[in-house]
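Student: Below, each structure is written out as C-alpha cells.
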Structure 1
Amino acid sequence: MKILFAALAYFMGAFPSGFLFFRAGEKKDIRSFGSGATGATNVLRLKGWKYALPVAFIDLLKGFLPAFLALKIFRDPGLAAVCASLAVLGHCFPVYIGFKGGKGVATAAGAMFAVALKPTLLSLIIFVLTVALTGFVSLASILAALSFPFFMLLFKMPANLILLSLPILLIILIRHAENIKRLIGGQERKFGQKIKVEQ
C-alpha cells in the first residue's frame, strides 16, 4: 500500500498545471518560451499574475497533499518525505508531457510545509528576502533550498527525515543548472520581467 501511495505522489506531482494553463491561453507549448520551464515564474513572465497565481497554488498543493496524506493516513514521516521527493520529481519530469517540466520549487515548498513547517517558514523568509534584495527568483530558490537542511538541523528534526529531504535539494539544484550559469554570466532575468510570446 505504501509503495502504491508513493507512486501516486509522483503522478500527482506530474500534473502539468503551468503547461495546461498556458496552452489554454495561448494554444502553444510554454516550454518553447522564456526559461522553457512549466512553473509559475515562467508563466508570470509570459502571461502575468492572472495565470501565474493559480499555477503556483496548484504546484504548491500537488506537493503538499501527498506528504500531508502520508502523515495522516500512515503516520510515517519517512514515507511523507519520500512522497515529497517523488512529487517534486514528477513536477520536474512529468510523464504526461514527455518528462520536461518545471524547476520543482513550489512543489517542494508545498511538500515541506507538510513535513517540516518551521524550517520551511525560515527558508521562505530566505526566499523572500533574496528576491527583494536581488530580484532573482532562481537565486532565491537555490538559497532557500540550500538553507532548508540546516534549518531542519536547527529544529532538531529526525536524522532520517533530513536525509530523505536531500534528494529534493539535489533535484532543485540540478534543475537550476542553467540559471546558475546565467547568474554567473550576468544574463539571468529578474522577477516579473516580461517576455513577449511570439506569434
Structure 2
Amino acid sequence: MNKQFVIHKKEIAYSGFFRLEKYWLTHNLYAGGWSEEICRELFVRGSCVAVLLYDPRTDKMVLIEQFRVGAILNSAQAWLLEIVAGAIEDGETAEEVAHREALEEAGCVIEELKVINEFYTTPGGMAERITLFYGKVDSSKIIDGVHGLNEEHEDILVRTVDFAEAYRMVESNEIDSAIPIIAIQWLALNKHKL
C-alpha cells in the first residue's frame, strides 16, 4: 500500500493554552484507492517530556500529585498521581526539559538520564508526542512537600515511595494516568539492569 494523505483544507478552530485545528483530508485505503474526504479535529500540543525519577540504591521513586482538569469529568478525584513532565519549548532539547522539570516540579537533580521510549499519547485526536526518560536521582536529597512554579500556577505535592508501593498503586488503580503506568511497568521489567 502506498501510504499517502492529502490535506484539502485546514483551519484553526481555537487557539489558547492549547490549539485545536480542523482538517479536511483524504488518505489511501488498504483495499486500494482513496478515502472519501473526512473532517477531523486535532488537539495540538507540542512535544513533551516525562521523567521517571528513581534511585536504584534505595529502590525508591518520586511521585507527584497535582490537579488535572482532564480528570474532572470521569474521575472521583481530579488530583492525579503522576511523574514529572513538561512541554518542550522552542530552542530546548528533550534532555534540557527533563532536567528543568525535575528541578521545578520535584526539587530533584538528575544524576543520569536515559531515554526509555518515545510515543504518541492519544493519536486518534491529539498530536502530543512524549519522550519518556529514566532519571537516576539520590532519594536522600529529595524533600517531600509542595513544589512547582507560582507563575505557572503549579501546586505539586512531591513524595518518594518504595517501588513496591508505586507498583501496588498501579495495580489498585490509584495511579490511573497512562504515562506513569508505562514508566512504572518499564521499571518493573528493567530495574535489575539499573
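All of the numbers you see were taken from the coordinates with simple rules; none came from a lab. Owing to the predicted nature of the structure, the values given are computational and were not obtained by experimental measurement. Cβ atoms are built from the backbone, for glycine too; each structure is taken alone.
Student: Hey, helix-only ellipticity at 222 nm (-39500 (n - 2.57) for each DSSP H run of 4 or more, over all residues; to 500) derived from one of 1, 2 reads -5500; which structure? Intermediate values should be presented prior to the final figure.
Tutor: Details: 1: -22500; 2: -5500.
This value belongs to structure 2.
Student: Still on this structure, I have one more. Kindly point out which one of 1, 2 the value 0.00 was derived from, the read-out being FRET efficiency 1/(1 + (r/R0)^6) of positions 39 and 55 (r between Cβ atoms, R0 = 25 Å, to 0.05). Intermediate results must be reported in sequence, preceding the final value.
Tutor: Details: 1: 1.00; 2: 0.00.
Considering all the candidates, the number was obtained from 2.
Student: So Rg and Dmax of the Cα atoms in Å, for residues 63-126 alone, computed for just one structure, reads 12.0, 35; which one of 1, 2 is that? Don't skip to the end; give the middle numbers.
Tutor: Values: 1: 12.0, 35; 2: 13.9, 38.
Answer by label: 1.
Student: Comparing Cα Rg over 2.2 N^0.38 Å, for residues 71-174 alone across 1, 2, which structure shows the greatest value? Spell out each step's value before the answer.
Tutor: On the way: 1: 1.05; 2: 1.15.
Comparing 1, 2, the top value of Cα Rg over 2.2 N^0.38 Å, for residues 71-174 alone belongs to 2.
Student: On mean count of other Cβ atoms within 10 Å over residues 47-54, which of the structures labelled 1, 2 is highest? Please report the intermediate quantities before stating the final value.
Tutor: Numbers: 1: 15.8; 2: 24.0.
Structure 2 gives the largest value of mean count of other Cβ atoms within 10 Å over residues 47-54 among 1, 2.
Student: Related question: Given a computed value of 1.07 for Rg/Rh (Cα atoms, Kirkwood Rh), for residues 95-134 alone, which structure among 1, 2 does it belong to?
Tutor: Working: 1: 1.12; 2: 1.07.
The value was obtained from structure 2.
Student: If you work out mean count of other Cβ atoms within 10 Å over residues 15-22 for 1, 2, which one comes out largest?
Tutor: Working: 1: 23.4; 2: 11.9.
Evaluating mean count of other Cβ atoms within 10 Å over residues 15-22 on every structure, the highest lands on 1.
Student: Out of 1, 2, which one gives 0.98 for Cα Rg over 2.2 N^0.38 Å as computed from the coordinates?
Tutor: On the way: 1: 0.98; 2: 1.18.
Label of the source structure: 1.
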